[in-house]
Structure 1
Amino acid sequence: MSTDGQIFREAWIAGVLKHYPGEPKPGYVAPWAETPDWERECAAAVFGQVREFLRVSGGNAAKLTREQKGRFVALCWIAQIHKHIENPKPGYTADWDELPLWQQETDADIFEAIERASA
């Protein structure tokens, strides 16, 4: 059985493979066992944040658009980056409008994977 962080990571990898134009960087598709500890912690935390958001919305988060779902994942991820990296690269903390389309789509896919896992 996959942990929350692993479910997040599996959704990330699936999204990258689906949406990334061309060949993704190896780190983007590295399996859970090869993911750095800080990134595992981030994945588990964001999974938990989305799951709690789903719970407190009383099922109404299903009414969000894909963009809204993706934005929520991206914002939660940025907070985790600041928690784990003292001086992150600007690309690690880019706002939604600055993210490439493939990453926006992947973040929305992650939210929807968490919805399915939390049902």
Structure 2
Amino acid sequence: MIRIFHNPRCSKSRETLNLMLAISEEKQLPIEVIDYQKTPLSFEQLNTLLQQLGGNVQAMLRSNEDAYLANGLANTDSNSALQAIVAHPILLQRPIVSYGGKAAIGRPPEQVLALFEESI
């Protein structure tokens, strides 16, 4: 299953969603769209995403958000960063696509296509 952690107000997230809808249709793969601001992720879900992304917690964070500076996240450890995302979902970088035990951030949107290279 393709999962996209999506913010409908973000143009990059919308572009990535359109790419994933096309791949879902082409490959006959189910897709789950999660608006992470309406349905915030748990610490455990975020930790799984962190591992799927390769373990770089700073890549998961939106450093231009006020909550990033307010929580002193520039040099924080993974647990503190994930707890901050739980408390402030807006801190989660978007969009993130998860598929086949791996994840990628859609910045630029085409970056998520690497998740499907083996199956294309």
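Readers should treat all values here as calculations from the given coordinates under stated rules, not as data from a laboratory. Please read these numbers as outputs of a predicted model, since none were measured by experiment. Cβ atoms are built from the backbone, for glycine too; each structure is taken alone.
Laid out as a table, the results:
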read-out: Mean count of other Cβ atoms within 10 Å over residues 56-63 - highest-scoring structure of 1, 2; value: 2
read-out: Of the structures 1, 2, the one that 1.9 was derived from, the read-out being distance in nm of label points 7 Å out along Cα→Cβ at positions 88 and 104; value: 1
read-out: Computed 38 for relative contact order in percent (Cα under 8 Å, 6 or more apart) - originating structure among 1, 2; value: 1
read-out: Structure with the greatest value (metric distance in nm of label points 7 Å out along Cα→Cβ at positions 48 and 64, set 1, 2); value: 2
read-out: Answer label among 1, 2 for the case where helix-only ellipticity at 222 nm (-39500 (n - 2.57) for each DSSP H run of 4 or more, over all residues; to 500), calculated from the coordinates, equals -11000; value: 2
